[in-house]
Structure 1
Amino acid sequence: MFFKKQITWIKLFESLTAANNQIAVGSVCTMQVGKKKLCVAHTTEGFFAVNDKCPHNGASLGNGFCTEQGSVVCPMHRYHFDLKTGRAKSGLGDYVQPYPIEIRNDGVFVGFQETVWNLF
């Protein structure tokens, strides 16, 4: 196989305590990670990351809010997106890209899947 998928992990926070201090439960924020702009949400189930741009009209989801049902709400037209799957709750077929979050001893990381060329 010449192409394979791999996940590159990038540190968002130095520790879980730092993440908890920066993003309160029930809140969202926008974070620039490399060339990607993410909406990072903190729910009672943990931390979640999705693409920050609403596919409907381009508003920043980081300026919205998250619900107790585990969705982020666009500030412009109130579209709801599931934080685990990225799918719109309205059933319109819109979605945002979700990214995995890992909490490790040395920090909180977000993963970006990429396809790499590999001869062997």
Structure 2
Amino acid sequence: MITIYHNPRCSKSRECLLLMEDNIIELLKNVKATKEEIEIVKYIDHPLEFDILYSIIQKLGITPLQLIRKNEAIWKTQFKGTDLSDKETIQAMIDFPKLMERPIVVKGNKAVIGRPPSRVLEIL
């Protein structure tokens, strides 16, 4: 199963999706998958649950703060300069999904942030 956490309003997220679509035949061959085994999650419309987001962060091998988009207005006005715990940082991304870096592609126990979009090819 390959899961893409996608925001259609984000140019990098759209680029990543296009790159994956351009490579879909090779992708499916490499992972022995079918199109049904590729899930696109529009996390802005369906915010992630705490355990799922925590798991993604673990697979990325980063801290919750490293997944935050610090230039977002919400971060600057509500969180900048605060000393949030990891749990509070994850909750901020659940409450305000736009704060999360994107796109994120997860395959098994591996995950990558698609910045630049070509990075997703590393785990596929």
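None of the figures in this text is laboratory data; all of them are computed from the coordinates on show. Being a predicted model, the structure only gives us computed values, none of them experimental.
Cα extents along the principal axes in Å, for residues 14-61 alone was computed and gave 33, 21, 20; which structure, 1, 2, did it come from? Each step should come with its number before you reach the end.
Values: 1: 33, 23, 13; 2: 33, 21, 20.
For Cα extents along the principal axes in Å, for residues 14-61 alone, the value 33, 21, 20 is produced by structure 2.
Supply the structure label, taken from 1, 2, corresponding to helix-only ellipticity at 222 nm (-39500 (n - 2.57) for each DSSP H run of 4 or more, over all residues; to 500) with the calculated value -11000. That value comes from structure 2. Structures 1, 2 were shown, and relative contact order in percent (Cα under 8 Å, 6 or more apart) at 38 was computed from 2.
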